[in-house]
1. Of structures I, II, which gives 23.2 when mean count of other Cβ atoms within 10 Å over residues 25-32 is computed from the coordinates?
2. For distance in nm of label points 7 Å out along Cα→Cβ at positions 33 and 137, which structure out of I, II has the highest calculated value?
3. Tell me which of I, II gives 4.5 when you compute distance in nm of label points 7 Å out along Cα→Cβ at positions 9 and 153.
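Any read-out appearing in this document is the output of simple, stated calculations on the displayed coordinates, not a laboratory observation. These numbers were taken from a predicted model, which means no experiment stands behind them. Cβ atoms are built from the backbone, for glycine too; each structure is taken alone.
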Structure I
Amino acid sequence: MVTRDEALELFRKYNKTESLYHHALCVEAVMRAFAKEYGEDEDYWGIVGLLHDIDWEMFPSEHCQKAPELLKEINMPDDMIHAICSHGWGLVTEVMPQRQMEKILYTVDELTGLVYATALMRPERMNGMSVKSVKKKWASKSFAAGVNRELIEKGCELSGITKEHAIEMTIAALTSIAPQIGL
C-alpha cells in the first residue's frame, strides 16, 4: 500500500497553497475518524482523504479526471483511485461512490469547509465548538456560500448517517489537528 509519506510528497508536488494543504489534512483527519468508528483501515481511509484533491490546484478544469494519471506516479491501487474520483460524483465525474468509505468522503469533503469556516468566526476556534453552532451557520446561506449543503445532505443519506453525526465527527477530527491547520 502507498505510505502517508509518499502520499504527502505527491500532494505537495501538485499543490502549493497552504489552504488546500489544510483542507487535505482536514479531510484526512475526518476520514481516519470514521475509519476508526467503523473498524476499518485508518491509513487507507486517511490517504484517500489526503489525496482526494490531488489535481485541484494545477488542473481545476480536469478535477477528478487528471487524478488517476497523477496517482499512478506512486502506484496507487485502482480501488483507491476509484474512491478519490468518486468524491466528484455528479459535479465533475460520473464515478459514483459505492463503498461506505467513498460515501463518507463524498459527504465530508464539503462539510470540512463549513466546519473550518465556522471555526474561523469564533475567537476560541475549534475549542468548545458544538454541533448546534455549526447547524446555525449551516442555516445562513450567505455564510460559506461556496459550501454545497445539498451535497452534504445527499452524502449523509447515501452513507446512512445523520447530518448531526457527520458534523460531530468532523468537529472532533478537526479539533484533534487544530494546530496543524491553523486553528
Structure II
Amino acid sequence: MEQPIPTREQAYDILTKYNKSDSLITHALSVEAVMLHFANILGEPEKEKWGIIGLLHDVDYEMYPEQHCLKAKELLTEHNMPEDYIHAVQSHGWGLCCDIEPIHTMEKVLFTIDELTGLIAATALLRPSKSILDLEVKSVKKKWKQKSFAAGVNREVIEQGAKMLGMELDYIIGETIKGMQSAAEAIGLKGQL
C-alpha cells in the first residue's frame, strides 16, 4: 500500500506539535520558502514536496536537540511520512549530527541553504529598514567574512553544499534571499519598507 502524500497543512501541524518556539517556526518557514524557490528555478515537478521537507527539516530540534536528525525519523514515521521525505529531512545533518548523506538535488539544496537562511536573516535585521526586501548579496558577503557575526552559522557547510550542487556561492546567496523575500511577512523580515 502506497503512503499518502502529505499536505502542507499536515506538515505545518506536525512542525508546531513539536516546536513552540517562534524563532524555530520562523526558521522553518524561511527554509520552506527557499526550498520552494529553488524547486521553481530548477524546474522540479514536486514543488510541494520540497516545501514540506523545508518546513519539517528541524522537526525534532526543540524537544530533542541532542538527537537532532535522528529523532526526526521516529517522529515522522509516527505521522506516516514517506521514507524519502524522512531521508531528506535527516540528510541536512550530514557530518554534523548524522551520517545520512544528501544524495538528491533537493537534499543538497536543503543542506546548503539551512544555515544560510540564518545568516541572511541576521544580516537583514541589521539594516536600517530591518527588511529582507532591500537586502543585496554584497551585504551578506560582507557579514560572511566577519566570523564573529552570526557565529553559530556554519559557513563551511554552506561552502560544502555549494560545491555539491556545483553552484557559485554568490548565486546561492542571491537565490536564497529571493526565496526568503517571497515570505518576508511570514518570517518577520518585511521591515519598514
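1. Details: I: 26.2; II: 23.2.
It traces back to II.
2. Values: I: 1.3; II: 2.0.
Structure II comes out on top.
3. Corresponding structure: I.
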